[in-house]
Structure I
Amino acid sequence: MYLVKTPQFIQKLFPNFTWRIPTGEKTLHLTFDDGPIPEVTPWVLDQLAAYRAKATFFCIGDNVHKYPDVLEMVKNAGHTVGNHTFHHLNGWLTDNVKYFLNVRRCAHALRSNLFRPPYGKLKPKQAEFLQRHYRIVMWDVLSGDFDPEISREQCLENVLQNAKDGSIVVFHDSLKAWEKLQFALPKVLANFHSQGYQFRRLEEQKSETQQLVSVA
């Protein structure tokens, strides 16, 4: 079970996490988890380029290791990359030290202090430690493109009905999400572009301490 729209009370429980970025302007922050992979990520880049859209890719370190050329495509296109652990670990099911080392290994590969926990799951001690060194980015709209139980039309509606100014929207550049992503992403871009929205990437925090810790 998951929530398509993250309730306000959950966002307020974790005020140090980034859930959305309201600016008073028509802006959306599209994010893509679980890549980069050659079968999907280049197609995503083409869709974004058609609308001069910038986005943020939360990468699995193991995929970065396997497909460095695809990562370079993402970066060369002007998008931001972030850490999604090296092996897509579930924080609730992983020993803290093992989790921290896995996050750090991915940080070495990416040189980024943006971090999104896989499944959005962190234990309190994990969150307490990681938020000192990384900008932890969650979301307020989940497309559900990973969910085999919903249709591609429902995936599209999840975004169209819930995204608004400043929303951080989650898609996945993965094989599991590929069918729904192919249907939904072009329509999301076209719909919000026609309404005058801009698609912006997330920015890293520039704290010197955080930069050093995240890549040390």
Structure II
Amino acid sequence: MRILVVDDHPKLRSNVRAFLKLAGMESDEAVTWKEALELALSHPYSAIVLDMNMPVMGGREFLRELRAAENPTPVLALTSDSLLADKIETFALWADDYLTKPFEGEELVARIRAIARRKEKPIETKAQVAGFEVDFDRMKIVREGKTYELPAKEWGIFEFLAKNRGIPKNKSEILEAVWGETEESLGFDSVTLEAHVSSLRKKLGKDLIRTIRNVWYVID
């Protein structure tokens, strides 16, 4: 896995690359937006780590140019902005995830792995899942004419397991995929996840999600 790190700050750029190296990831770096865009358009990176606050040409402008070139490489935006409006704007520019400074290296690596996995998986928009007709784009679940609406986290768990049908997923994988963080960084134990799974079973059927040895969940 090779990552492009785009940041004009030498120390932060060095720290990010050090975290990636410890995680077994290779990386290239870019200081200016022109250098970054040239590298991004000429190399098949697994993900891009982008500083949104670069002074010469900000990350927002870089993202616009990248997506205008129809480049789908996943982007993790690093930002010092904590306001909701800034985060919403970041996603509107087609960033795949964001991380607010300061951050821990473990969380950085976990988020990169999560967005890279989404890129590697084939896009599945509709499927038959355990007797349900599922439209992933519309977050719609239907069986025998009845539509089931789920809260965001329950939908996230269902979608993750449904798109990985037949493949048992442990609780840490689900937490990272749905919450975007590890159990340790979230600061709660797996009881929260178990409660969401229990609610899903009540709504969609107790046999929908199987538990394996109290560690893995799977939808067949």
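Every read-out reported here was derived from the displayed coordinates using simple, explicitly stated rules and does not represent laboratory data. Source: prediction; values computed, not measured. Cβ atoms are built from the backbone, for glycine too; each structure is taken alone.
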- Query: I, II: which one has distance in nm of label points 7 Å out along Cα→Cβ at positions 79 and 159, as calculated, at 1.9?
  - Reply: II
- Message: Tell me which structure, out of I, II, gives 2.7 once distance in nm of label points 7 Å out along Cα→Cβ at positions 151 and 175 is calculated.
- Response: I
- With semi-axes √(5λ) of the Cα gyration tensor in Å, for residues 15-62 alone computed for every candidate in I, II, 20, 13, 8 is reproduced by structure II
- Message: Quick check on the output: 11.0 is mean count of other Cβ atoms within 10 Å over residues 7-14, derived from one of I, II. Which one produced it?
- Response: I
- Which of the displayed structures (I, II) returns the greatest value of relative contact order in percent (Cα under 8 Å, 6 or more apart) on calculation? I
- Query: Computing Cα extents along the principal axes in Å gives 55, 34, 32 for which of I, II?
  - Reply: II
